[in-house]
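> Presented below are the structures under discussion, each in the form of structure tokens.
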Structure I
């Protein structure tokens, strides 16, 4: 139980750090900042998807399908920047 709490704590702190990074980078301009913020959003999605939605125990097809979906979505967004 203790290792579960520690792992979830680190995931939660990572989510907070990525959120604060996105919040404080709003003044910066340029494509490179947009790509970094998009990558941070991708990381947040994957952390939430696998850790808080408990999809790490789901069937491999669901894991691959959602990961591919979010990668294609981020690729389309980055292509349009």
Structure II
């Protein structure tokens, strides 16, 4: 099974997979609740400051839940 990408059409999103014989399979997707479909989250990074003791600096990082895609697999039963 090979990953073919993410298709977003209007309010619907699907992950697409291809079998070795070329058949397409769809897996329903929903917006990532952690990053609100942006693919990025805010985090803190410690910085060393030998005079003042250091501080925490806000940084933008890739969302670990959706791996930066903005969508996750929709496991809800309809």
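> So helix-only ellipticity at 222 nm (-39500 (n - 2.57) for each DSSP H run of 4 or more, over all residues; to 500), computed for just one structure, reads -26000; which one of I, II is that?
I
> A value of 16.5 was derived for mean count of other Cβ atoms within 10 Å over residues 28-35; which structure in I, II was it taken from?
So the calculation was done on II.
> Computing relative contact order in percent (Cα under 8 Å, 6 or more apart) for each of I, II, which one ends up highest?
Sorting by relative contact order in percent (Cα under 8 Å, 6 or more apart) in descending order puts I first.
> Here's another thing I want to ask about it. Suppose Cα extents along the principal axes in Å works out to 44, 29, 12; of I, II, which structure was it derived from?
Source structure for this number: I.
Each reported figure results from applying straightforward, stated rules to the coordinates on display, with no laboratory input. Keep in mind that what you see is a predicted model, and the values were worked out from it rather than measured. Cβ atoms are built from the backbone, for glycine too; each structure is taken alone.
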